[in-house]
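These notes open a run of structures that come right after.
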Structure I
Amino acid sequence: MSAAVFVLAINLFMAGLFAIAFGVVAVTTRSVGARWLALGYGFGITDIVLEFILPFQADPRPVGIGIFLSFLFAVSFWIVGLARHYRTALPHMALGLILGLGIIGIVFVIDMPRASLLRANLYQLPYFALHMLGLYIVLRAGRRQALDLTLMALLVFSGLQYLLKPWIAAVIGSGDSPQAYIGSTYAAISQSLGAVALIALGLTILLVIMRDMHAEITARAETDTLSGLLNRRGFEDRAAKALDMVRRTGQPAVVIAADLDHFKRINDSFGHAVGDDVIRAFARLLCNKAETGAIIGRLGGEEFAVLLPSADLVAGRLYAENVRQAFAGLSFAPLGIAHVISGSFGVAQCRQADTLSDLLHRADTALYRAKADGRDRVALMQHDPDEPLAAPLARRLASRFS
């Protein structure tokens, strides 16, 4: 058994393994990208099987064309899966052009002299172009984490090997005939390079999918389904990390505690569906008025909290006033509410020794004062009071950070 046959057997096993792996991911997660990737590796199996059949053909051209086209479509499906997973628009025109030229080109290339360097380059060029298209897709997605960078590097490596193969064949030969290819040293080198690319790319994109699945599950666990904001768990986790960074860098930060005034009356008078619409409207304003980097959460019921990194007490008050005025200006007449709905806000600036519990306590104390002073206003906590007022939100959160 030649070395190339042994490597082909490994490639067949690995292609089947990846087809099954991505198929399972597609079924269990309903991932469209994984579905296309499974299809790509499935077509790759066809290519390998045809490689085994080729030596026994009297006329090698039909099987040779089948080998080229099956691998061309295998890589194309893989590229589609890459675009679907990265949620990037598929360059349909570029992909169609590569496929079209490849299909037309193989008809002319198949009868060219086997030792022709031009023939070898024209044969490999579509594969190189598809890998560069994959690189463009990942670059366009804008992700720059370690796995994404690794995937891009592997796409470059895998693409360049197709440009290298014609020169290797020119130096050492690729067999006197297509049937003799499988027994050549070139076949062993070519299939080995293909095996490295197949395994490396398959494992990397599988890790990318698993990473993104984990991130999506985490995001769902930390998201309040009604408002679309972070829930209590998500806010606590991200705000605590942001405060650690604030303390290390010496940057300012403020927390705004917010509460909708007389919200229970809205639920009692108009129903919980209307109350939910009011919650969503307030959540949208909190997001729309915030700068990039703000951490915004719904802590429960009508209670919200916002952490503004790199903001001082003046900036925090301005943000809260903007939200307060915009919310008071909203009309809920379509929901049957004729009166103005307002919100109250408490703002506290982070001090060097503050934990998240400390900061929330002081912001909630300011909120309590805003409520006590008539609601629909912003109150500041510029220093700790001699006898801190009992703040219900602070009591509920303090135990989680003690």
Structure II
Amino acid sequence: MPVVAASARVPTRARPFAKTQVPTPPWLRLILGRDLAPTRAEFDAALAALNEGDPAMDALVGWMIAHGPREARALFEQALARGVDAVPDCPQPLRDFFATVDREPHWLDRELLAEGVGFIHGVGQTAMVVMRDLALMGGYLLSGFNQSLVMTGALSQGTSQRVAETGKWWMDCTEPGGLERFGPGFRSTLHVRLVHALVRRNLAARPEWEHAVWGLPLNQIDMAATYLGFSVVMLGALRKLGIQATPRESRGVMMLWSHACWLMGVDERWLCFSEVEGVVALNTALMTQSRPDQTSRDLGHALSLEPLERTYAGLEAMPRLHELRRRLAYHQHLSMSRYFLTREQMGQLGLPETVTAWYPWLTLLPRAMSYTGQRLLPPLRRRMQARGRAAQRQAMDEVFGKRAQGIIQPDEQHPAHFSQQRGA
């Protein structure tokens, strides 16, 4: 049975509709072609989605627990790696689930998606910095979303490991062909989707989970908002850093993350295929979030310390220099967050409020000139994409250090472990 909230009433974390009706500046209305504020129907739909999970995966998890978690998990992994036809006497629930993701959605444009992948490669580590220092760090200001993170051990189980695992999933999705049926991004996304469903089932059954306040754990709106961070937030932040996507590249990025979002279990009605749609949808999602609280401070502070745990190849034999490099990264990331966030928001995240945006301002002009110059000619653009991807891989090596590079594998204490599920 799909996981649903214990109460269908509107979670109190959401703002009243009247407070969402902030006047739209004329220049923004001209760009959007409408008001930024949601209509009554749009906001009501978003409120309802706070109590909606992932019906297809939630149902599959219910079957897996009833069938026998160990055997069912093995069948799932086999179907994921080789297809349902490779599973002898494949159970119907497994066939039904994979039928939903094996089909290619009618809206998918793989050429456009490849354009988005190429753009992401071309911007190199800047894309990853934006995701970490704005999308992830700024996302902690949304305390309603934080509850699931805190209750799954985001603080106690190591911020560095969680950031690394998220980065590995991002890298898998942005590989050429990564989201094709047997690509690394497809497999990683379905793995994470299963983990999300297990977490949702576990947390929703806990007495300390306040449905009336937070809605359903990992609900449709929270999932959609997360992936708008990978697309809309990233594109807007890159512009502020001097990197301008073309209209086609913008649509490509939106197509890429819409496909990943859909594979992750978000309903098609929440997908956005243009930045304009994404900006409006993200604003609506933000209106369902609660104000920063102690979880914002705890998660933000923990993330700020992550660079101090990195490993820089070639510097390990020189401890003082290695520590200096870590400290530099720590201050660079704080500076980048300050570039996008207000002094008040820095304080709400448990970050030093005296930080200045020295690093992005220092690198803005060189970055903009280098990127614009290299993309003018196809050979230069291809070289820029290759070098950018190599820089992204190096960044992943630094975050993982000597740990094996992979995505989340819940241990027996994690809410996503089958032993933690009721009825297992």
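Taken together, the values in this text are just the output of simple stated rules run on the coordinates, not laboratory data. Just so it is clear, the structure is predicted and the values come from calculations on it, not from any experiment. Cβ atoms are built from the backbone, for glycine too; each structure is taken alone.
Taking Rg/Rh (Cα atoms, Kirkwood Rh) as the criterion, the top structure among I, II is I, with the largest value. To test your reading of the models, identify which of I, II gives 0.45 for FRET efficiency 1/(1 + (r/R0)^6) of positions 264 and 376 (r between Cβ atoms, R0 = 35 Å, to 0.05) when calculated. The read-out was computed on structure II.
Upon calculation of percent of Cα pairs over 15 Å apart, for residues 80-127 alone from the atomic coordinates, which of the structures I, II produces 54?
The read-out comes from structure I.
As an exercise: FRET efficiency 1/(1 + (r/R0)^6) of positions 48 and 368 (r between Cβ atoms, R0 = 35 Å, to 0.05), calculated from one structure in I, II, equals 0.00. Which structure is it? Traced to structure I. A value of 3.2 for distance in nm of label points 7 Å out along Cα→Cβ at positions 176 and 312, calculated from one of I, II, originates in structure II. When relative contact order in percent (Cα under 8 Å, 6 or more apart) is computed across structures I, II, the figure 12 traces back to I.
Each of I, II could give mean count of other Cβ atoms within 10 Å over residues 16-23, but the derived value 18.5 comes from I. Of the structures labelled I, II, which one yields -22500 when helix-only ellipticity at 222 nm (-39500 (n - 2.57) for each DSSP H run of 4 or more, over all residues; to 500) is computed from its coordinates? So the calculation was done on I. Once distance in nm of label points 7 Å out along Cα→Cβ at positions 144 and 288 is evaluated on every structure in I, II, the highest one turns out to be I.
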